[in-house]
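Student: Listed below are the structures to be examined.
Every read-out reported here was derived from the displayed coordinates using simple, explicitly stated rules and does not represent laboratory data. Predicted model, so just to flag it, every value in this text is computed and none were measured. Cβ atoms are built from the backbone, for glycine too; each structure is taken alone.
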Structure P
Amino acid sequence: MKQVIILGATGFIGSHVAEQFHQAGYAVTALVRAGSDTTAIRPFCTKICSVDFSDEAALTTQLTGFALLVNCLARVKVHATLAELNTVQVTLTERVTRAAIRAGVGRCLLLSTVEIYGFGGNPVKTETEPYWPTHAFQRSFASKEQAFTVLMTEAKQAGSLIDYAILQPASTIGRREGNSSFFAHLYKAHREGLYPLLDGGKARVSLVDTRDIGRAMVHLAEQPEPLGKTYLLKGFNTTWHELKQTIDLFTGRIARTIQPPAYLMAGLARLLEQVTPYRHEPTITPLAVDLFTKDVLINDQRLTDTGFRPRFSLEEAVADAITYLDPSVVNPPESLFDWKGQGRYTVYNGYRQFYRDTLTDHLSTVLLLHGFPTSSWDYHRLWLSLCQHHRLIAPDFLGFGFSDKPRQHTYSIQHQTDSIVSLLQQLEIKAVTVVAHNYGTIVAQELLARQRDGTLPIRLNRVSFLNGALFPELHRPTPVQQLLLSPLGAVLVRLTTKGLFARSLKAVFGHDTQPDDAEVANLWQLVRYNEGQLLAKKLLHYVADRRTHALRWTTAMTQTDVPLQFINGIDDPVSGLPVVEKYLAEVPHPNVVQLDHIGHYPQLEAAGRVVQALEAFI
């Protein structure tokens, strides 16, 4: 059996390194200080040995016979003097490294951090980027790396065959991190409604799930060629605002934030650093202010060139950490969090567009287009049934759901249609059946018009409409929409509350199929995502588009050879029975499914009946 000896295995990251080596089939020996709490690592370790780390001879004895050493020792206190930090970062690293060389260890892997690059220079860090350490914590790690590489270089020059690598991971999220890690502090602030968003939380940052740090260490350990290099590691890029929203989704609550000016927080951090008692951690530190306001991204091409790929996403990292930190949080099945976690992003005109895709390309493709003001989540109750026989693709239009919501964008139906066509082309879809609701029915009509014009690069097989005002003259805006369209709209978007949203939503549902509190909370959270509630007036651009393109869109529907279906909840006050009656009169060979006692959202109110109608058609 392969063997590894790990130092620092009782630490937050070290315990994950030990776990990943254990899962990779290694016999793991942990070298710990006497009296260390080894409870967390006992399941992963074949042997746990105590040693006096100040005794270099004892260290050499313990390391003898091991071909692989992983050094995860670190002092991570931010509020400490450089001299105190260096007792572990430098002095202990030198002692362990000399012992490893004398013991004949074949490969030594050192855990470091991306923090040593500081916040100067290029915001996208590579291994060739110079270090800009400004805080004691950063300088101590820079000195640690320097001491390690000097000793390794001297050993190799003296004829030693020892090989080494340094892993510099991004800031990490994971379980077993206790209450002192950056994420534990952030989560506590989230629970208390004090989540900090400096400069709007727009600073970009690379993060990594701690399990991927352990996996990267195993990967480096098993490389057949000599290493002798430093390797950066990231799991995913995000922003502090996106991280906050991900926590919101998992916990099911939209937390309040604090958004003080960055310069004020920087001054407060410097003051707290001066007055906080020694060996205590300030509430906010200058290092944290820099981290929250400056881009720190990682280019880990060197590591990926060796074949390593991170496994865990932002959603998976947050879920794992919160489940450990707060067992009272139970993420329900069919949650928004899971919906987002199972989705993907494409880029259209520089903006990220979210979509779900079952990736079952051997099945016929069905494109699901959602309505206003919701998202692809509207189809979650149909998903498991429809995906049995069809490949499902469900995007969020720009300005909706989990997609980007740029403030200055023109949300025309033409642009939305262009983005959908772009997505289908990227996915190499040649033919598709469309299921569209509400706002999505207008996009479906534009797709029909383009097919009729011969300008659509994808073939429409069939189109099924769900509760849309397919004839512009029959569109009846809700009272809230009428206010949004008025000069008061710009003010109203800032006054919209969950309660107002709930009343407006319930008004269009059937009397006996009203959404419960959880459903309302989910839909409101989707509207609020990326501050989408502020876009409500701009998203109503489709009302003017309907007037402009009325003839084009109705003609495309009434003079098409594409088979059409209209499923309608006839109790819908927006697009119910009157639309059905006109559809029956205007569309040749009408295929209409009328759902009694159902309102504007049949896919949520009567999912089983909608699935049955769709399966009979598509």
Structure Q
Amino acid sequence: QLWVNPAVASTEPKPNAAINSATHTGADMKSFQAIELRQGSSATKVGPEVIVDAIRVGTAWTDLFDVASTEPTMTVTPTVVYDGSAVAIGSSTTFATYAVEYANLENPIDVYLTGANRNQFEVSAETIPAGSGKATITLTYKPQAIGKHTARINFESTVSTLNTGFAATGIAWDPENPPTIVAHSEGLTPFTCKAGEQQKQTITVTTSDLPDYGKAAVKGLSNGAFIISTATLLKNGNTQINITFKPLVPGDYEEVIEFSGIKATTETIRITGTATENGTTEDREGDRLPLDDSKPLASYVQNFDGVIKNKPLSVEGWKNLAQVGNRAWWGYTWADGNGAAKVTPYDSKMEETTPCVMTLVSPALDFKNTPNPVLTFKVMGTLMRDGMADQLEVCYIEKDGEGMYVQPIDGLNIPASPDKNEEWVPYTIDLKGLDLADVFFIGFRFNSSRGAESTTSYYIDDFSWGQTNVPLIRPNIREGSFKAIAGKKATSPDIEIEGIALTSDIKISLYGAHKGFFTLSTTTLPAAGGKFNLDFLNTEPGEYAVEVDLNSEGAPLTAVIVGVQNETATGITDVIVDLSQPVSVYDIQGRVLITNKQISSTSELKSAFGEGIYIVKQGEKACKVKL
């Protein structure tokens, strides 16, 4: 076949002439020395000059030209500018810029915000034109209220596998009403008790207009003789703080307690105490602060084998803290040699109960460089009773000078009832995507009362961090939402699932009062993962939600919450193109309905294609149209 003046394109054109393959074989073509071009059949006929620029010989069109890829692509590279400091409400600051490079997209890219505080942020453009090119989107933080604000910027094309998004968190304060902290310590008197005993006094700390929770910290001058009941201050309100003086040896003690918050003036109080002689002082078990964050671990495993039964636990890298009282965590071993960390408030020698808080803190964990940000451990309780006051908490901890910032992890449902006695409960916590410190700790904090009537014990075993062989189902979102029109079927964006170290398929099911309005695109994914979506259909407008449960043998249950805003069909909205000029129209799946034609009105569009959502494009402009 012969092509004359072909365009370099991905589509093969029709040939201008054909070569007789019966006369000229493929072998002949490869041995050509020259090609003669003649005009007409007469040797005397004079015609226009023919200039041959290039002759290419191949077995297929793709051999003649390098055909550019037509695959759609989109990459988004963020550059975060915001440094995390508090921003004044009513002002604006650049949070980040996002460099978008894209090619071969048939439809525009939608840029939009989601999240609880999305109205505190603003994007520089909501649409990037279809085709190929580059764009820069700026995300601006424009807080209108005091507090910590979170949102997510999303880049969405009709090619769901290219879609991506990024989290954003900002802090805002009001310069007209600056944060205040007032420690009401006027009622405190000098502490005094015998060594080995303790005395408690209470103060109130009043806070107002803090952007985030404040902090209370003991500076450590007394070497642990003074402790406080909480390290967290309310954003607004009164925080009751118990100050406990519990000296181990006689002497005079002095301590400073500091109260701080973002943009607030730090408040301090100075307290003193005197410990007198006592012949039966009990030594405080365990370790002392501060924590050591100098060598964080990207991966770590601890099974507590080799610990000493019913003796204070001592494991390299761990801090075993008796925060209230003198008892800390103990080691424990069973007959088969398996070891664990144990905590118990039981003491047969104490007729009256006394408060105790024991916290076991892991080595420093490296969140920034871990190969897999997943935490695992298992918990067992014994002699638990209905209505018991004993409480085991799993806490996220950061080093805070000589002290600790401690935040309990919600939603773990630690066993606390007799039906769970002597039953190991495994936990797998996926921290991917969370806004955590580069280096952090995990603490197991037990609150109870020590004495002969306190019988509950807890055990911790098989602690790990950053292991890549932990079976896990990881969705690309934990919560999502989409819009629908009442009486019209709507389809959610794809939900992407990653299977990690799974050995069986992932089963998908729906749970909740509204599940009858939703239909899954599939109920099974392979162990490696995949994607699915949901159809929604309901004639009644309103808000609906369903829990999507994902199960695979050996992996913990993973749930995704999907919500729908079911709206009443309305007329065209958000039109930004001139309908007096030609337009192109696409349906929501990206199929071309009209190419560069003029339509007289939106009624013509509705009459031709029915009610629904369409994309109307005119030059570099594009908009979504709802009919």
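Student: If FRET efficiency 1/(1 + (r/R0)^6) of positions 195 and 275 (r between Cβ atoms, R0 = 25 Å, to 0.05) is computed to be 1.00, which of P, Q is the source? Working shown, then result.
Tutor: Details: P: 0.55; Q: 1.00.
Of the structures listed, the value fits Q.
Student: From which structure (P, Q) was distance in nm of label points 7 Å out along Cα→Cβ at positions 291 and 531 calculated, if the value obtained is 3.8? Show your work: numbers first, answer last.
Tutor: Values: P: 2.4; Q: 3.8.
Derived from Q, not from the others.
Student: Given that Cα Rg over 2.2 N^0.38 Å, derived from a single structure, equals 1.36, which label among P, Q identifies that structure? Let's see the in-between values first.
Tutor: Details: P: 1.15; Q: 1.36.
Matching structure: Q.
Student: Quick check for you: by FRET efficiency 1/(1 + (r/R0)^6) of positions 163 and 427 (r between Cβ atoms, R0 = 41 Å, to 0.05), which of P, Q is greatest? Walk me through the numbers before you get to the answer.
Tutor: Details: P: 0.40; Q: 0.85.
When FRET efficiency 1/(1 + (r/R0)^6) of positions 163 and 427 (r between Cβ atoms, R0 = 41 Å, to 0.05) is calculated for P, Q, structure Q comes out on top.
Student: From which structure (P, Q) was percent of Cα pairs over 21 Å apart, for residues 243-378 alone calculated, if the value obtained is 66? Please list the in-between numbers first.
Tutor: Details: P: 66; Q: 60.
Of the structures listed, the value fits P.
Student: I would also like to ask the following. Upon calculation of mean count of other Cβ atoms within 10 Å over residues 203-210 from the atomic coordinates, which of the structures P, Q produces 19.2? Write out the running numbers ahead of the final one.
Tutor: On the way: P: 23.1; Q: 19.2.
Answer by label: Q.
Student: Quick check: 0.75 is what I get for FRET efficiency 1/(1 + (r/R0)^6) of positions 147 and 363 (r between Cβ atoms, R0 = 41 Å, to 0.05), calculated from one of P, Q. Which structure matches? All intermediate terms of the calculation are to be shown ahead of the outcome.
Tutor: Details: P: 0.10; Q: 0.75.
Of the structures listed, the value fits Q.
Student: Something else about it: Work out which structure the value -500 belongs to, where helix-only ellipticity at 222 nm (-39500 (n - 2.57) for each DSSP H run of 4 or more, over all residues; to 500) was derived from one of P, Q. The partial results should precede the final answer.
Tutor: Details: P: -12000; Q: -500.
Working through the options, I get structure Q.
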